[in-house]
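J.: Structures incoming, each one as structure tokens.
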Structure I
Amino acid sequence: MPIALAGGIRHFYRLDGNENKPVVILLHSLGTDHSLWDRQADDLLPSFRVLRYDVRGHGASDAPAGDYNIATLAGDALALADRVGIQQFAWCGLSLGGMVGQWLGANAAARLTHLILANTSPRFPAPEVMETRRIAALATGMGSFVDAALQRGFLPESLAANPPWVASMRSILLATNPVGYAGCCAAIRDMNQLDLLAEIRVPTLVIGGDRDISTPWEGHGEVLANRIPGAKAVVLPAAHLSNLERPDEFSGALLEFLK
């Protein structure tokens, strides 16, 4: 199992592809893990080297107790890149992964070649919602709100069809360490990166879902697209986990932007 010490904790990671290719780092959303990107990794590998990892508190990475913050999660990303010998990379993050990407774009621009921010926001408008989830995870575990999380992640028709990737996300969410989930809830609860957006000078693509109820385009994705200098935007017919519901369109937008 590929494990690297980064940011003072152990991170599970996957690094695939030829060493002479440019690197793309993919970071997943709250309550999922690196496997969220299986399809995009396959689509990217002919042209890129791909690094995926489990964010602090998720998957096979360590889950230290306490509140996390976005700067800490970004520091983990940079430490992991250093540990595996990657100096420059494109960053693609969805939801929580996109929040980390905003911090990197503003504070570590020299490391980034491109920035893709998918189904994400610079500020969570209702911090009390994240606080409620944080408390629930610690008090009752993940099972108490898995159905609500899936309803936010996917369109009703996707849930009704029950494709394999819906069942996979359910299993991953149920297996997420409640302590780590709670720590990341705190990071989202406390995040306000509106003032950072004008500082992002990395070529940026913002991807949204037109039926995303977690981070609707209005007030979230559109803010990123409007405030990040020169940002491009794509809105897909999807809910929050747009890369799963619209994998062809998502990968197509990603490849067109990166190439």
Structure II
Amino acid sequence: MNDLRAVLEALANGDITVEDALKRIRLFAIENIDNIVRYDVGRLMRRDTPEVVFGEGKDVETLESIIRRVVPIAGRVIISRLRDDQIRFLKNLAIDGVVINVNEVGRIAVVRLENVKTPEYSCRIGIITGGTADVRVAEEAKTISMEMGCKVLTLYDVGVAGLHRVLEAVKRLKEEDVDVVIVVAGMEGALPSVVASLLDVPIIGVPTSVGYGIGGGGIAALYSMLQACPLGLAVVNVDNGVNAGIVASLIGRRISMYRSRA
């Protein structure tokens, strides 16, 4: 039982004692794993967002320790920015009662108990990319958004190099009535500005480290998005699909909450 609401409902229904409920609530603490990782198992309770483990820099033994120690308490773990060796390891890791789904393109994995389901909210997020080189970051954002319970529409390779593609994508986003749009682009990072000028929903720009020379590493795209003229465009850090997905989903879920009251 990893959800605070479930604990309180079980207590109200008389299924568990006050002492048992207190014990389970106290499990939402910081789990110290081999004095290397201090994993925040209470984040889901406090913010309704899953904790995301940054895989880069961790060895596979540490990842396995996190999974074995934290998943039984938190119910699921998301691991981002995976290396090739970590992807191979997770695809071959077998733990009873645990399901591991790896998005190889997005280099992100969701590890959950078999009986833990993804929440479902009435929110729709559009994710578009300037080019195919930006898809990795977009898939990272997609995995996060879906894990937070939003439906996702993806439209890739619709950059400003062919403006007709942008217009077609915007038309589709309008037809699907999305609540938020994540726009992932490298090079000069112009796509979010164009999209923000055509849509009436929040736009989240994600600059990617795709580009040449002085503007490489995402710097040109980041500066371009930060200096954008259209209003209603917010920008996250270079290649940060995780944060884009979380921000978009938090917006979407608030919209979902008010939809359910209508």
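Throughout, read-outs are computed from the coordinates displayed, never taken from laboratory work. Worth saying up front: this structure is predicted, and the values here are computed from it rather than measured. Cβ atoms are built from the backbone, for glycine too; each structure is taken alone.
J.: Can you rank I, II by relative contact order in percent (Cα under 8 Å, 6 or more apart) and just name the one with the largest value?
T.: By relative contact order in percent (Cα under 8 Å, 6 or more apart), the leading structure of I, II is I.
J.: While we're looking at this one, here's another question. Compare distance in nm of label points 7 Å out along Cα→Cβ at positions 7 and 135 across structures I, II and report the one with the greatest value.
T.: Details: I: 2.6; II: 4.2.
Going through I, II one by one, distance in nm of label points 7 Å out along Cα→Cβ at positions 7 and 135 is largest in II.
J.: Here's a follow-up. Comparing I, II, where is Rg/Rh (Cα atoms, Kirkwood Rh) highest?
T.: II
J.: Out of I, II, which structure matches 0.6 when distance in nm of label points 7 Å out along Cα→Cβ at positions 191 and 215 is calculated?
T.: The correct label is I.
J.: Work out the source of 23.8 here, i.e. which of I, II gives that when mean count of other Cβ atoms within 10 Å over residues 55-62 is computed.
T.: Source structure for this number: I.
J.: Between structures I, II, where is mean count of other Cβ atoms within 10 Å over residues 127-134 highest?
T.: Checked I, II; max of mean count of other Cβ atoms within 10 Å over residues 127-134 sits with II.
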